[in-house]
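Structures for review follow.
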Structure 1
Amino acid sequence: MAHKAVFLDRDGVLNKSTIRNGRPYPPSSVDKLVLYETSIQACGLLAQAGFLLIGVTNQPDIARGKTNKDVIDQINMVVKEAMGLDDMRVCPHDDQDNCSCRKPKPGMLVDAARSFNIDLTSSIMVGDRWKDVEAGNAAGCRTVFIDYGYDEAGPRDAGLVCSSLFDAVPWITGVSP
């Protein structure tokens, strides 16, 4: 039997991003990591509703030499444990690498679906940037866009636009609070 999952972008959905000039940036260390308490609650509700929880995060600063994989692994471990995630997938590449895993391509979602026997059409991708929504749509998932009003283009066709992961839980689960 195939599982249903909620794919969760890390920075901006599970933890706070640092905003500079209207654009989001990831925390530079575990010490700078600030988790959204409401996302911890939301993940608990989603897990209770029977969803697998899979983090999917672009981390191009590894390829750019701005951080190292160990720092990203440490941050991911804290986020995964705090949120109760079943897995955390990372794309360490930059745009010019043209890999299949970097969102907006759906590679991380498709690979996780193979590993965990996930039905992508019964699953949801939640993100705070257009690339997240496009990756979810390309994988065949329903999509949620958390709109922080960044100074960049938003997605064209998210299934739901809201202000937090917690606010999306009733739409994702089909159960009103």
Structure 2
Amino acid sequence: MRTRVGYAGGTTENPTYENIGDHTEALQIDYDPDVISYGELLEIFWKSHSPTARSWSTQYRSAIFTMDDEQAGIAAKSTARLQMSIGGKVHTALEPLGRFYLAEGYHQKYYLQQDHVLMTDFMGIYPELEDFVNSPAAAKANGFMSGVGSAEELTRYLHLLGLSEDGKRRLLLRVR
């Protein structure tokens, strides 16, 4: 339903990109379990990166931060299945979330922020940065801008995003 970027897994208070301390750059996903399960999200996660690659820094390491014991158990089983199927070591950390710190505004919905036409629309809809960051519509548009989803899929959602006709045309053009 919504994504936000930030920092997790460390002890530094109020980390920033310039002072991340011992945190890891992270993505927070709010989802509807009636639409997609936590296990299905993990399957997408495993396909979206190389879990066998060793991290060269804490900031950019591969990690799954779990919210509770149920998620921790599902993530551990998913990791074990992956490790068995590849016959090698998975270097993705599994840790309890602790605290998630939102990244700075300029990091949020990064791909969307690179397009002035679309940002003009979204800033008209969400004049406050917090509302933009928390917007499911902005998350969906950013996902399409980043290359996730096809133009055909976008046409199913386009009328729900609140964009002007120019904004709709622009997003379709960028996704095609």
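Quick note: the coordinates plus some simple rules give every number you see, no bench work behind them. Since the model is a prediction, treat every value here as computed from it, not as a measurement. Cβ atoms are built from the backbone, for glycine too; each structure is taken alone.
For the read-out helix-only ellipticity at 222 nm (-39500 (n - 2.57) for each DSSP H run of 4 or more, over all residues; to 500), a value of -12000 was computed from one structure; give its label from 1, 2.
2
For which of the structures 1, 2 does the calculation of distance in nm of label points 7 Å out along Cα→Cβ at positions 92 and 164 return 4.1?
The structure behind it is 2.
Out of 1, 2, which structure matches 13.9 when mean count of other Cβ atoms within 10 Å over residues 20-27 is calculated?
1
Of the structures labelled 1, 2, one was used to calculate Cα Rg over 2.2 N^0.38 Å, giving 0.94. Name it.
Corresponding structure: 1.
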